[in-house]
1. Work out distance in nm of label points 7 Å out along Cα→Cβ at positions 40 and 72 for each of structures I, II, then name the structure with the largest result.
2. Of the structures labelled I, II, one was used to calculate percent of Cα pairs over 24 Å apart, giving 20. Name it.
3. Computing relative contact order in percent (Cα under 8 Å, 6 or more apart) for each of I, II, which one ends up highest?
Structure I
Amino acid sequence: MAYSKTLVASIGLSGGESLRIYDVSPDAATGSITITDATEVKVVGIVDLIEDSASGAQVVVQAKENSSTTNQIDFKLWSAANTAATALKDFRVTVKTIR
C-alpha cells in the first residue's frame, strides 16, 4: 500500500544526487513510498513526528530499500508489544536519491 508523502526539503549533492526529507502519512501498518524522479534511494534516517500517542500506536518505524524497485522504500510500523501498529502516526524520513 502506498503511503502519502510530502517533500519538506531537498539539498543538492554532486553528481545529481540529493538528500531529501519527506513527511510520511501512513494508512496501514505496512506500506511504501516511491520517489519517481530517482532511479535509486537509500534511507538515511527516520524520526517520528510529535503527536499524542494512543494505545497500539507505533513506537518503531522499520524502513528498507526495495531490492527490485530501487526507487521505493518499504515500511513496517510496530507497536510496543512487537505487533503491527493499529494507531498510526506520521513520521519523517530522510533519503539520499540517485538519478
Structure II
Amino acid sequence: MFTGPTRPLAGTCDPPSTAILTLRHRAVAFAPTTGTLVLKGTADQAGHLTADLTLQGIDHKPYRLTLEATRQADTIEGTYTTPRCRYAISLKQTQN
C-alpha cells in the first residue's frame, strides 16, 4: 500500500487530502480521498500506472477521474485529474 498527499495544481479544487493506492501484481486501485471513490487500472513493467473511474455528473454527463503516475522503488509520483481540478500526488510505500 502507498499513501500520501494530494496537492491542488490547477482548477477549482477541493482542499488537499490523503490518497491511498494499492498495487497487487499489475492491478491498481487508487482512492484519492481515502473515501468511497476508487479508480481501477493497471501498472506496466516499466512502472507506469494508469487508473480511471467514470461517474455520471449532476448534469447527467460523464464525469471522468484519471490517474497517471510512475513508480520508482517505494515512491509513486503523478497526477490525479478530475473535470474540475488537477492534483499532484506523491505517495510512499507503507508497511502492511
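1. If we compare distance in nm of label points 7 Å out along Cα→Cβ at positions 40 and 72 over I, II, the biggest value is for II.
2. Attributed to the structure labelled I.
3. I
Read the figures in this text as sums done on the coordinates, not as results from a lab. What you are looking at is a predicted structure, and each value in this text was computed from that prediction instead of being measured. Cβ atoms are built from the backbone, for glycine too; each structure is taken alone.
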